[in-house]
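Enquirer: Some structures to go through are shown next.
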Structure P
Amino acid sequence: AQPIVAQGALLSAEVGFDALYFARMDWQEEEVRVAARSMDLVWRPSPSLGADAEVFTGVFPDQSYGPPPGLCFDEAQCNGGIPVMDDQCLEDGNVQGFVDLVVSTARRYANASQADPALSPVNVLFLMGSDFQYENADEWYRNLDKLIHYVNKDGRVNAFYSNPEMYTDAKYREGVTRPV
C-alpha cells in the first residue's frame, strides 16, 4: 500500500498542478533540508509512475504561511505592527532597518534553495499575511508599498507583488536540478 502522505503529491500531479506548497514539517527534517539547501524539491510519490507523477514542491519559509518575523503590519495581530516610518520630519524613521531585515531574510531563504545566484536570480517567497491579519488592509498595503519601494531603491534585492503561479514559473526558470 502506498503511504497516505504521498497521496497529496500524487493527486496534485494527476490533476495537473505545477506545484505543491506546504508550511509545516518535522523540525529535524527542516534542519537537514536547510543544511542541504533542499527546501525546494521534486516530489515523486509513485516510483511506478515515474516522472509523470512528479510535482515541484516547496516548504514555506519559517514553516509558516504568515509574514517573516519583524514584517507584520497588523496592529491587532502583531504586537502593535510597527509601520514603515519614512517621514523625514520624524525622529524615529526606520526605513533602513526594514530594508536590512528584508535583505537578510531574502538571503536566508535563498540559502535554503539550490539555486545558484551566480547563474540566475534566486527567487524567494515572502508570504505576507496570516489568519485575520488584513482587518486593516489599507495599513498593510501602505506599508508593503513603502517596503517594496525602499527595498528596490536599495538595490540589493528586487521585491514585487506576486502570486503562486508567478513564483512557480520563476522557480522553474532557475534551471536547477532539484532532489527527488
Structure Q
Amino acid sequence: MTLHPEVQKKAQDELETVIGSDRLPTFSDQGSLPYVDALMKEVLRWRIVAPLGVAHRVTTDDAYNGYFIPAGSILIPNIHAMSYDDTVFVDPDTFDPEHFLDKSIPYPDIAFGFGRRICPGRFLALSSMWITIASILATFNISKAKDENGNEIEPVDSYTSGMVSYPIPFKCEIKPRSTVAEALI
C-alpha cells in the first residue's frame, strides 16, 4: 500500500460505503466488497509466492500444442509467466486490482495451482487473507516511513528469489485511521 496509496484509498472508500467506520468487516460483507476482493487477488498475481508452482508428474502420454509429453515426465508450471501474460492482463507489470474486476479472467486463483492437485488449503488461505486485508484497510492507513528530517523514504520493491518469494523487509508507517478505528483495534 506504500507504493499504491490510490489503491488503498479506493479500497478504504469501498469499505466505508459498505460497512461504515464503526465496525470491522465480516465474511458476510465479502460479496459487497468487490474492490477489496480484487485487491487481494492482484496481490497474489503481482508478486506470486511460488513463481514456479509445484512440479507434477505426467501419468499418461499426452500432447500439448504439438509437443509430445511422455508418461513419467515432470512438468513445472511457470505461474509467474501466466500471471504476467499480456494477452490476459492489460499492462501486467502494473499493480492494478481492476484486473480482477473483469470476471472473465481465466484462473483467478492460479497462485494455488490447478487441476486435481490444486492446493487443498486455498479456501482457508483466501479467507484468512481477505479478512486480514479488509480489517487492516478498515482500521489503518499504511504510508511511507519518514526519515529524521521528515522526508518520505521510498520503499524498495524487492523480493527474494527461489521456490518461494517474499518481500525484502522495508520501513513503513502504519497508523490508526481514526479514534473510532483505534477503539476497534
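Enquirer: Have a look at P, Q and say which one yields 2.2 for distance in nm of label points 7 Å out along Cα→Cβ at positions 54 and 78, as calculated. Don't skip to the end; give the middle numbers.
Expert: Values: P: 3.7; Q: 2.2.
The read-out was computed on structure Q.
Enquirer: Still on this structure, please answer the following. Given a value of 1.4 for distance in nm of label points 7 Å out along Cα→Cβ at positions 70 and 102, point me to the structure among P, Q it was derived from.
Expert: Source structure for this number: P.
Enquirer: Could you figure out which one of P, Q the value 65, 38, 30 for Cα extents along the principal axes in Å was computed from?
Expert: The read-out comes from structure P.
Where a number appears in this text, it was derived from the coordinates with a stated rule and is not lab data. Remember, it's a predicted structure, so these values are computed and weren't measured experimentally. Cβ atoms are built from the backbone, for glycine too; each structure is taken alone.
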